[in-house]
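Throughout, read-outs are computed from the coordinates displayed, never taken from laboratory work. All of these numbers come straight from a predicted model, not from anything done at the bench. Cβ atoms are built from the backbone, for glycine too; each structure is taken alone.
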Structure I
Amino acid sequence: MADTIRVGTRGSALALAQSEQAARALARAAGLEFELVTVTTHGDTSKANLASMGGMGVFATELREALLGGEVDVIVHSLKDLPTAAYPGLTIAATPKRADARDVLVARDGLTLETLPEGARVGTGSPRRIAELKALRPDLAVEENFRGNIDTRIGKVSSGEVDAVILAAAGVDRLGKADAVTERFALSDWPTAPGQGALALEVRADQASDGTAFSRALQKGLAKIDHATTRAAVRAERDVLAGLEAGCAAPVATTAMVDDGMLFLTATVYALDGSRSITASHAAVLDSTSAADLLTAAAEVAQRTVAELLDAGAKELA
C-alpha cells in the first residue's frame, strides 16, 4: 500500500512549522510516513488588505482544490483562518489539542499595552484587534493595513517602523519567537478570534469509505490525534461566527472552555471603531465528556449566545 501521507500546506514559515508538527503526529499515529506539499494561495501572493479580499478564507481555497484534485491526502489549516461554511466534498477529520489561544504584544523597549506612550504606532491588520485597541487605548495610532509574516512584522518593531505589533501567541510560539513577546494578554481582558490557537486537518469526505489499507491507516491516525475538548470549544466559538453570519475577519471575539463538567462560552462583538461592544456569556452542563455530548453542548450553548447577541443589536455592530 502507499505508505506516505501527502500533507498540503501553505509555504510561509509558520504554515510549514505547524503543518510539520501536525503531520509528524498524524504519521506517527497512523504508522505511516509523511511529506509536505507546498501550495501557493491567493492570500500569499496578493498585497491587498485581507478584509478587502474577503477575509482569511483566501488562504484556504487553493489548498482545498489541491485536496479535491488528489494532489494531497490531507491539508492543515489554522482554524481561525478557515471559513465556517462546510466545503463540498471535504470534512474536518481532526482538531489536535489547542495551543495558546491568546494574543501577544511585541513592543520596543519591553513596553506593555498599558505603558506604550500616547501616539505610539501599533501594527495589526485584524479588524477585531483594531477594535479592541481603539476601545482600550484610543490614544494610540493604529497601523491598520499591516501585513507580512511573523518575522517581518516583528522586524518592523526592531527597525522602528512601528512601536509594537499584536500577534497570535500560538504562531509566535510555534516559530520559537517567544523571547520577543513583551506581554501576553489575558483572554478575560482581550478575547481572541474563534478557533485561534487550534489547527484543523481536512480530508476528502469519501476517503474513509474507499476501503484501502492506506485510507484505513489514515483514518485511524486522524482519530488518534483528534482532541475532543478542543473540537467542542472551537465548535462553540465558530458556531457563534456562523450564527452572526460574520466572516473570519469580522470584529468578533470568542472564548470557550470545558471545565468541571461544564462548557463555558463568552462572545463579544465590537464596533469597528471600538466605540461600542456587546458581550454574551452562557454555559452548558455536560452529560458526559464523550465527543458526541461535547459537540451537542457546544452547539446548544452557541445558539443561546448568538440569540442574546442578536437581540442586543450585534448585527448593527459587526
Structure II
Amino acid sequence: MIELRGLTKQFGRHLAVDDLTCTITPGRVTGFLGPNGAGKTTTMRMILGLDAPTRGTVTVRGHRFTDLPVPMREVGALLDARAVHGGRTAYHHLLCLAQSNRIGRRRVDEVLGIVGLEAVARRRAGRFSLGMSQRLGIAAALLGDPAVLLFDEPVNGLDPDGIRWIRTLMRDLAAEGRTVLVSSHLMSEMALTADHLVVIGRGRLIADTALDAFMRGSADRAVLVRTSEAASFADRLRTAGATVRRDKADELVVTDLDSAEIGRLAAVDGVPLIELTPRSQSLEEAFMALTRESVEFGVER
C-alpha cells in the first residue's frame, strides 16, 4: 500500500504537486494519469525518496521509503529505462543491484528469464534498444520480489508483443496481491490494464475511482458526426459550446452537445449530414474531457 497525505512539492514558484491525498491499494493495477506537467513523475520520485516533499507525507507499507532497510525487497520501480551504466552488461547491472540489497545471484537469472533477456544478458546495456532497456528496467524492479511496484511509462519502446506481455505481467502481479502503480499516456492501453484510476492535473487530484465508475461517471457523451462541411461545421459547433475533435477530413467527434442538438444546428445551417451517431466515450475521450482545464502544454484544435 502507498499512502499520500497532503503531498506537496514546490520548485521555486512552480507548484508541481499540490496537496495530493490518495491511497494506492494492493490487489489491483492503479493507472496514474494526467497531462504532461501534471506532476506524475514528481509524485513517483517523492514516493521513492528521490525528491523531498515541501509539505505532507508519503509512506510505503507504513514506512517512508528512506527508512526501509532493504528497499528493493519492499519496492520495485522503473522511472527511467536509460538510467543504467552503459558499460555494464545486463547481467552485471542486475547483479550489482542484487548485491547491494542482499539478493542472491539466482534471482538475477530468474528475472532475466521473466523479461526475456537471457540471450543478451552478457551484452553491454549501453547498446540496448529502448525496448530492451525497458525490459531491463522491469527486471530490476522485480529483482527483490517486492510487494509494491511503480512503473513510469513502461510501454515506451515496446513492440505490440512486448506491450501485451507487460500488460499481462502487471495484471498477474496485482492478482498476486501486490500494489501496482503505473503511469502512461496510452489511454487505450490503460483501458485494458488498469482496474483503478488516479487522475491529477496541475498537481491536484481530479479523480480517484474505479475504471468502470470513471467511464460511467463521465458527464459527456461523444457523438460521431460525418459531413462534407466538417471544417465550417466544427466552428459552428464550438460557437454553440461543443468540444470538437476532427479525426478525418469529413469526421468530427463532438462532446458537450447531444445528437438532437447537433442535428438541429445542422438543419438550421443547411449542413448535409452523412452520419450522426451517439457513442460511448473511450477512456481517452473521457480523460481529455476531464483534464482539458488542466493542460499546460496544448494546441488549439
Structure III
Amino acid sequence: MLFDLTDLRLFIHIAESGSLTRAAERMHLSLGAASNRVKELESRFGMRLLYRENKGVQLSPAGEALLIHAQQFMQQLERMKSDMQQFSSGIKGHIRIFANTTAVTEFMPQVLGSFLARHPQVNVALEERLNADIVRGVAEGTADIGIAAGPVQGQGLEIINFSTDRLVLVTPREHALAGSGRIAFADTLAYAHVGLHEGSSLWHFLSRIVSQSGQRLELRIRVRSFEAMCLMIEADVGIGILPQSAALRHSQTMGLALVELDDPWAVRERSIVVQSLDALPHYARELVEEIRAGQAPRAISPDRNA
C-alpha cells in the first residue's frame, strides 16, 4: 500500500500549517519520524510532494493533488464512522441529498415528511448546493441523490427529468409592472431587486444571466429565504425573481402580483441525478420515485396578477 491513515493525516496537517515541525507536534511524532514518512511517500509515488524552504514548506503540484484526495478520503472515513454509529443505535439506512434552493425549501420538506414517517429507521442529510456542486457530489460519491434545475451534464451519471421549474417576476400589487401579462427579464432591470443570499443556486443562476447580458442589476437587499424575499417585495423594497411554487404559496397571504417571464430560460427542467438508480438501496429508490410522483407543473392563475 502506498500510504496509511497516519501518512494522510500528517500530510493534511503539513498543508494546513505550512510547517513540518508543527504538523509533527500535532501528530505526536518526532520531527525525524515525520520527515521520514514524507520522504517515503515521495519515494512510493515517485515524485516530489513538498518544497522545503527556510520559512516552512510548500506543496508541489503533485502535493496539491494528493491533498485534495487525502481530504476527501478522510471525510469519507468520518462519514463511514458516523454511519456505522447510527446503525448501532438502530438506524438502518442513510441517504445524502444535494439539492438546489427550490428543492430544499419548497417541495422536499413535504416529500421527506411523508417518506420518513414510513421509514423511521432511515436518516436523510439534505444540503443546499449549486448545480455544479450537486453533480460533482454525486459523481464523487459524497451525495447519493442530487436534485438540480436547468441544463445538467454528468458523464456516466443517470439524469432523470421529473418536472419543470418556472421562474416568475414578483412585485407588490400596486407596482407599475404588476399588470403586465408577460415581461422580459431585461425590462425588470430598470427597477431595484430583492435577491437571495450569494450561496443560493437561484442567485448564482441569475447573476450569470445578468453578466451574460452585459447589463446591471440594482440589488436593494439580500435575504436568506423566499419568504423573506416576498415580505420585502410586499413592503415595496424591490421586485424579485422567484420559483413559481414559492411565489404562488406566499401570494396567498401577502399582497403580491406574479408576472410570467418571457425568457426561454425561465422554464427549467428539474432533474434527479444519481450514479446508478439500480445500485441505490431500495429505500433510496423509493424516495426517488416519491420525488418524481409528487411534482407537477402549475400555471399562474389570472387573479394572481390582479
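General observations
- When mean projected area of the Cα convex hull in nm² is computed for each of I, II, III, the largest belongs to: III
- Among I, II, III, structure where mean count of other Cβ atoms within 10 Å over residues 95-102 as derived comes to 14.8: II
- A value of 0.95 for FRET efficiency 1/(1 + (r/R0)^6) of positions 135 and 175 (r between Cβ atoms, R0 = 35 Å, to 0.05), calculated from one of I, II, III, originates in structure II.
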